[in-house]
Structure P
């Protein structure tokens, strides 16, 4: 087999493993979204909007007047995940909307495993143990939990690749490697801001580690490091840096509303070691899970006891197995785990220590961290570090001079797969009411005012079908100014002044449930829902 085939084989393994572990979800690839009807449908809208903004409106996807019409809203604080929207553009030429979304989910799992494999192989230098390391990372409890509806967090595939490029830069600095590290960091921020912040932190920590190793505090300021890091910094500033700076400026100018409470979105002390709500074994741990303060999508950060055991063995025996920088990987895992515990130490839903945890100090030292509010998501770095160490543990087993080492290694790898089995994947096939199609058939410009009680996630999905700009619309982080504009418009709605809404704000379509507003004419209806066109006249 050619070398290229060997490097591509893990991706095939992860694809087969995804289909097997989530069976029979793959049978619904054409008919159901691989997500829930909440945040999942929001991400369906994200994909639709990026395509519409770029191909039809020829504008930046980080601003829209198609939500919170007519004033519009920034999407800088929104979980837009532009990478997926950009990738969906060519995919959508041959795939349906449902197929495109599902392909992005599968691709994230496959690439997440493959890039983690590349990182592990660079660190431990062994092929099959690295395959298992990639498996442990991409099929971690954290990854399956966010597949429920957080496509931005499912898209973790560029984090291992950035770490790989950065470590190579620190090991053998060159301008080319500096540019590669900056390019992968740009891919990270186009998926998720959290992952971008974690990668920046990883870069700083590993740089400090490198300086400590050389015992030269100025080593990074000398060539060849100086040129390599200069290339990285300059390239990063004009790529990911522009987006990060724009986010900070927007937050300072018009603060975001909807930031999570870090005390409520922190890792429970035992959560990484107890099968979570997205595990196939969740019924065994129901008593513990019911005590957790965080919702199931955030609290499911189970690493796998077999993975942790292999990681411990990799640390203990890693030196004999060629495990490079085992202490560094252990420190990275511990630092991010402790930070993920948040501002309070909580175990089984009970607070053991309050207001004195390292996360509180991090928020004080770096105020932009308050925009996140989800320390539990730092577990993605813990999962990566532990997976690499687990690969080293498996390699240590294979390098032992015992007769049964291959059998034991196969059993250990199989145990990892069984340990990480997820529960059945959430599938969604949203029903689309007739009034949405009636609205799509109505031609002409003008905004939509939906007074039918449709929830924000459904409204976003319906917009991908009817294609009308609308008042309101769910955005993960609003700016305070948007809420002020919305309150002003609601005053006209409460007074029933639809003429003003038409003439001042440019609304044309009104959707109601039951009650009929004083408008000029109907455009369509479905069950108890009616759609009115404010510019039509009743004969």
Structure Q
């Protein structure tokens, strides 16, 4: 592959980090093959906010905090005059379910010389930690030369603390450019990846990326450096992680692998021992998919589910067409392709999918950056979609973006969805909306909600712990709750607000559903709470 083909994700314009930033618009006709797809009458999508540049531009995934509001990041935009980029260094924002947005932080607020020591260009969402704070990464900036990125903590009110600046070691052996977000493991520490750097030469000698652990106080340990094997058969450019019920971490790499540079699925232990579970592009033409851009999720059935950004039966990876797949993989590495995008003419069912979320109805929901019914500004395969897919691979397109004149409803979602405790889905688009970003002549992106008729529920933070451990229960309209049970065992609890209950795991509790009885009815947790020994 050429250097441009390897450049991550958005090949139209190079940002200050030396990586591409704005979405590609190409016109390639996809080949129709046998697959299963279903059409659905248009869903009602509500645009909650259109970014105008000053409050951010090009948003990423949302997370619901203990106050019931959503929190997210924008890669660009903001009002910080210190930012060396004319289009802004990015923001952190809060948005209410009704769409009132507040900018909490403008990156590059702290600067030493030309360095944005607090980071710039967050390219992933935030994670809500058990301490109630939010943690995340920036792809650039930091206190060390080269702007290799940071890990930060931010309170719900907007106080930001930089926990770590990458490239703190000679040769950036600790990693560079944490493109993906963090997860908090059962031991309380955070785990993440960097897309470059590490102890081994990678593509162009820049290192193949790392897996790292970082404590809440900021002590970082590099667990694994990719390209440890000849020709990077262990993969490079890792994406996000998920901690499975077996305690290990699972993830994907965008490139590398034993079959060429088409990506992998891997497992890594908490101590850093890595095992490659699957190498994409197993067959000529990559009918099994290639180049996963997002991490995995573990389904309630114990298997893992994910997406590839290209490949599949309907498009050849070698044509450079971003069609992609949805797949299932067992913990031992048996992969099943559930759906091949671009099944419908013009890729009306979508193309280039991102992360999945398993909703309370048991189905998976996600977004595609391209494709959809509306061609959108002359693009032959659309401006992206929201879709639902069942466990057996039946896909339903719920919404096609650019359905409104001028794409005021948004274009090119480049992050997954979150299901809030009111049952609705919330997401972002990278472009589109009612305001024009001068740099690109298109919208600065949106925040949207989509209701598919699912009811309210509660979720716990964390989702597993020991008897006697503190647990937060997040929900909607919790005021007046009269009972909290862990798989039927009653717990002592305190209603802190309409969106938060605090409790402890009661003696005698076993793994199962957490239920809260409220004046409006009984709410159940979206996943079973695991009681650990």
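Each reported figure results from applying straightforward, stated rules to the coordinates on display, with no laboratory input. Keep in mind that this is a model prediction, so the values were computed, not measured.
Annotations
- Test item: Cα extents along the principal axes in Å, for residues 193-440 alone calculated as 70, 54, 45, pick one of P, Q: P
- With Rg/Rh (Cα atoms, Kirkwood Rh) derived as 0.94, matching label from P, Q: Q
- Source structure of the calculated read-out (Cα extents along the principal axes in Å, for residues 201-256 alone, 33, 25, 15) within P, Q: Q.
- Read-out relative contact order in percent (Cα under 8 Å, 6 or more apart), computed value 11, structure in P, Q: Q
- Source structure (of P, Q) for helix-only ellipticity at 222 nm (-39500 (n - 2.57) for each DSSP H run of 4 or more, over all residues; to 500), computed value -17000: P
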